[in-house]
Structure I
Amino acid sequence: MNDATHAPVVRHVQCASVPELASATWSNCLVIGEDIMMSGMTAHPATRQQTLDTYRQTLVVLGKIADLVRAAGGTPGSITKLVIYLTDIAHKDEVGRARRDFFGEHGPYPCSTLVEVSALVFPELTVEIDAYARLGVDLRRAERMTA
């Protein structure tokens with residue numbers, strides 16, 4: 001859409017449970033049309049006093065993502081895609097368990113990419129997740145298609 005009069009409205013979503021730093025050069029969550037895009041989320045505690053294992057970090061991150069999706073007008077069922085960055089691929093089963101515990105035992109689950117990276121912004125972090133969602137969508141009501 002080259003014409004600005006036909007461009008979709010962009011909303012910058014903020015919520016108290018996922019604060020943005022005043023000095024941040026990124027947005028945690030943008031809604032463009034019906035699409036919700038979120039920056040990489042981590043379980044970084046403001047105090048940095050307690051290190052969480054990968055399972056608990058993943059649950060904290062998924063909770064932040066759900067809070068932003070709700071603030072944007074969606075539900076956790078609106079989450080359609082996750083990109084998961086792990087500092088140790090051996091922890092993939094902890095991430096899988098956290099996803100099952102968060103989204104429920106039965107899918108469908110959001111589409112997902114999981115990759116190992118050499119480091120995250122702080123050394124105590126083991127997982128970071130980018131997320132995408134769409135307003136008006138609920139994966140819990142998805143129809144199964146087989147070819």
Structure II
Amino acid sequence: MTPPKPSALAKPTLDTPYHIDYDWWPTSGEDLRVVLLRQVPPEFHDMVTAEPADRQIDYIDPRTGRISRVDPLRFALKVAAENPAFINREISVIDCVLRVLLMNDNRPITPRELAALTGYDGQQILRLLSGARVYYGSDRSSPKL
């Protein structure tokens with residue numbers, strides 16, 4: 001059973017968790033692969049585009065040692081995320097938010113936590129995530145039942 005979506009009437013706060021809603025992408029008019037490829041550093045572009053999208057590569061998480069099978073694009077994103085410069089103030093706020101969500105395997109995270117990780121203002125992040133426009137499928141997370 002899918003948990004209910006948070007009420008649209010409940011005003012989001014700095015402690016409201018957000019995640020990427022992958023169900024949003026097919027109806028958005030945006031291409032998820034293109035958006036993700038824009039997050040990959042240039043030195044990985046040739047590797048990602050040369051490999052078949054359905055190829056699986058072993059990725060070893062340097063923190064946990066856990067091995068997972070990922071496509072070339074996810075592999076490039078995971079390797080790029082290991083570099084502290086992956087999150088920086090030279091990219092837009094919303095790109096920073098997307099990168100943090102990707103780094104954290106889309107675990108829900110609050111604007112307060114995002115602010116601590118990105119250096120951007122939590123209120124600014126909250127305004128972007130709770131506004132009328134949906135950025136990169138960002139959505140409030142449903143409570144766990």
Practice item. Assuming 2.8 is distance in nm of label points 7 Å out along Cα→Cβ at positions 16 and 128 as calculated from a single structure, say which of I, II it is. Key: I
Practice item. Given a value of 5, 23, 31, 23, 13, 5 for P(r) over Cα pairs in 5 Å bins from 0, in percent, for residues 32-79 alone, point me to the structure among I, II it was derived from. Key: II
**Study point:** Comparison of I, II by relative contact order in percent (Cα under 8 Å, 6 or more apart) - largest value held by
**Key:** II
Review point. A value of -11000 was derived for helix-only ellipticity at 222 nm (-39500 (n - 2.57) for each DSSP H run of 4 or more, over all residues; to 500); which structure in I, II was it taken from?
Key: II
Practice item. Check the numbers for mean projected area of the Cα convex hull in nm², for residues 72-111 alone across I, II and tell me which is largest. Key: I
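Readers should treat all values here as calculations from the given coordinates under stated rules, not as data from a laboratory. Here the structure is a predicted model, which means the values were calculated and not measured. Cβ atoms are built from the backbone, for glycine too; each structure is taken alone.
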